[in-house]
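Novice: Have a look at these structures, which come just after this line.
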Structure 1
Amino acid sequence: MDVKAETSGASADGQGGYVAAYRRDGFAIVRGLFTAEEIEAIGAAVDRVHAEGVAHGRSFRHGNLYYNVSDGSDGRPTLRMAQWISYHQPILNQVRLDRRMVDILQPLIGPTLKQIINQIHWKEPGAAGDFAWHQDSRFREPVSAYRNLGTSYVQTGLAIDPHNPDTGGMRFIPGSHLQGDLGLDTSVEVLGTAMNDAVLEKAGLSAADAVDLVLEPGDLALWSPYLVHGSGTNGSSHRRRLYINGYVRAEDCDRGEWAFQEGEPVPFGPEPALVHYDALREHGEPHYV
């Protein structure tokens, strides 16, 4: 597969380019992985999920499926994030199991993978949708279920809309992943909290080194669980949608839904797997939270 990787202003062609960029900077970009026609269909599925979440009016869970709903600035329900919507959205399920995904991931973490993250993030125009500076590693719990996290796990984000500073796109601190767990301040919720550069300074980092993630619809970003990143408010006139799927080398993780075995897609089993929701077996029925 011939792809282009871009990171920190540099670019390189082919798999070796994006692999080297990822290992050096903690992130890479594969341009135009999905076509405009595919993105249109994926976006329509994402919009159906949005309508479902808003219709609930408040946060709702059914097993691993979860809609994070809050009150918007106008008092109406706002869906900020949904998890494991692939259980009932076939097009979104196809994306997470697309062979293009494993072809890209295999040089980094191998062909036999489980999945920990399957979620959509929305940023409404002007709404408080900031993400504080953080490392995704803080959410990989329990720690005992994950081994060799820095080399066994890759987060991916598929742009449905333009993703840039104007739309509240992510900001990355290149190379920060090489320091492992930095113990960033976790006293506040990441979602809905503005980036505080003092958090970086305490960890020996600087906001002056941050770079903006710029994606067009169909581009795929990859980033390390130890990469320090955050994002700001969507200042555009349209909703910004990002489809995130996080994969882990199966032998290094005790949780997650199967995604690929030796490069072949693995469909969902008859029962959902234990991922984040610890009460899955005891309280997996539909309920509001």
Structure 2
Amino acid sequence: MSKPNLFSLATKELSQDAIITWLLQWANPANSIHNLPLHTAGSALLKLFLSSAPHIHNKAIKNVDAGRQWENIDIWAEIEFDDNQKALLIIEDKIYAGEHSGQLERYKNTAQKWCEENSSQLVCVFLKIGSETQKVLKGIEAKGFIVYDRKSVLQCLKENLCNDSILIDFVDHLQVLDDAYQSFSVLPPSRWTGHSWVGFYQFVESRMEINMWHFVNNPSGGFWNLCLNWGYWNHFPVYMQIEQGRLCFKGAFSEDETGLDTQKNDVNAIQDFIHNNLLAFARANNFEYVRRPSNHVHKGAYRTE
């Protein structure tokens, strides 16, 4: 039986905000007299977050003041260096959720104004402990945020681990989560969890260009979907996706996707046309496992062919 872990109970983003902020507070050199190993761990994490910031990432730190929820920003830290230069670090901290509602632009604008008034350099970080697609992460980077993931934080803290039960629990929690995402490499697909499928999709994404992977919520409980491509047969998107096991050929028939008035187009006939051509191609090339799904129906905006 595994030992109790604080972070298996404290699963909310606010709990993660707390320990990240706690470690950044330990990065203050004044706190080294209280617990040097924790100060070392906190300093290493702070230096990781500053590592992509030009002109300051190698500077000696004189003071750190860190906190949470300033102007709705998850985590912030004011840093003063030995040469009296100053920086403001802001962190948008996510576990599984993504960014939304233009929040990153608002936070950056608020912080930039503060930096202009206080002669500080701004460093914006997006921390994602869960997993995210490369397409989304590139969009976040385009907004001026440096992205750090679970693996980078885990490696940093493991290299600076000390005999503190809270820090050990957090590192163990990150390791268990990372192992869950990597479980696809050691378990048969019949035993894969949602984390396994996400880890597999990320592996595929690292080896080839894909369209997107995401969770599809539906009345039967939903599934993790990997959309491999997105092409058009005339105006109708046709694509392939993996639905936690099945490789499906799909068509998108909604007006939002096609730009066409579905009332003026016989989408059922179009679906049958796509289906018949796919099966004809499969037969001609001896793809015996390509077959019509048993639940093939003429309904829905996204239909399996």
Structure 3
Amino acid sequence: MLAPDDLVLCSGTLLQAGLPEMIEAAVAGGFGGITVWPEDVARARARGLDYADMRRLLDDAGLVVADLDCLLTWLPADAERARKEALMQPADEPVFYELAAGLGARSLNLAQGFGQSIDLDEAAEAIAGVADRAREHGLLVTLEFLPWSGVRDAATAWEIVRRSGRENATVLVDTWHHYRGPFDHDQLRAIPPERIGSVQINGAPRVGPGDILRETMEARLLPGEGDLPVAEVIRVLDEMGVTAPIGVETFSKELQALPPAEVGRRAGEAGRRELARARG
């Protein structure tokens, strides 16, 4: 179980690393947990590791799995579009329940990765269905807002979660998405603190390179780098009474060129530095 001051190393920070290397990085950075993508497990299996092996690596390192990331096929229309148009083949819902059974996990993260519009009631109904099924596997559900999608900000994500009527449905707050969106802290304050299920922190320059999708997947900065006031966001969440795990998620080509342990060390130092700035 994650302690209140534990940080989580998000898989996207080591995009192409295998699960053993991610665990090594998390230990080097002093993290208490990691997030896991289906691709991480597929690569581990290709190296001959089964779930018992992976669980043993986690246990030996004193790590837990926080979020399972990221279910993109929760909206039927977007799922069909993803299968027809996308180059990637996103994992379907049962895959994540298999991961939860094999590795243990706290929450299942959802995002709208293939659409730019959304019907709030249809989305709420879809979230409710996922939340009901996820509860059978002991999972919270988090909905992550992406500024280029139909779930473009915290207010939209919370409205969908609220309409779902499911207590295990929550919002995931990523500081990069918040900053590249309206950056309106009152949207965060409108969410009950217990309904913010996970937090991800990272940095960004005031003005990005122009291609928001490329920036989000290749050019994020570590927390505290650039102009994104990460400590300010943490203070707002603390003042609200949010106690969700905080992960460091920095998609960066520069970081991915470094040894995983070095990435973990830098990410851990950056995350703790911002927590110290926020909390004195």
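Novice: For relative contact order in percent (Cα under 8 Å, 6 or more apart), the calculated result is 10, so let me know which of 1, 2, 3 that is.
Specialist: Label of the source structure: 2.
Novice: If we compute FRET efficiency 1/(1 + (r/R0)^6) of positions 30 and 214 (r between Cβ atoms, R0 = 25 Å, to 0.05) for structures 1, 2, 3, which one ends up with the highest value?
Specialist: Values: 1: 1.00; 2: 0.05; 3: 0.25.
Largest calculated value belongs to 1.
Novice: Further question on the same structure: Work out the source of 43, 41, 35 here, i.e. which of 1, 2, 3 gives that when Cα extents along the principal axes in Å is computed.
Specialist: Label of the source structure: 3.
The numbers here are math on the coordinates, done by the rules we state, and not lab data. Since the model is a prediction, treat every value here as computed from it, not as a measurement. Cβ atoms are built from the backbone, for glycine too; each structure is taken alone.
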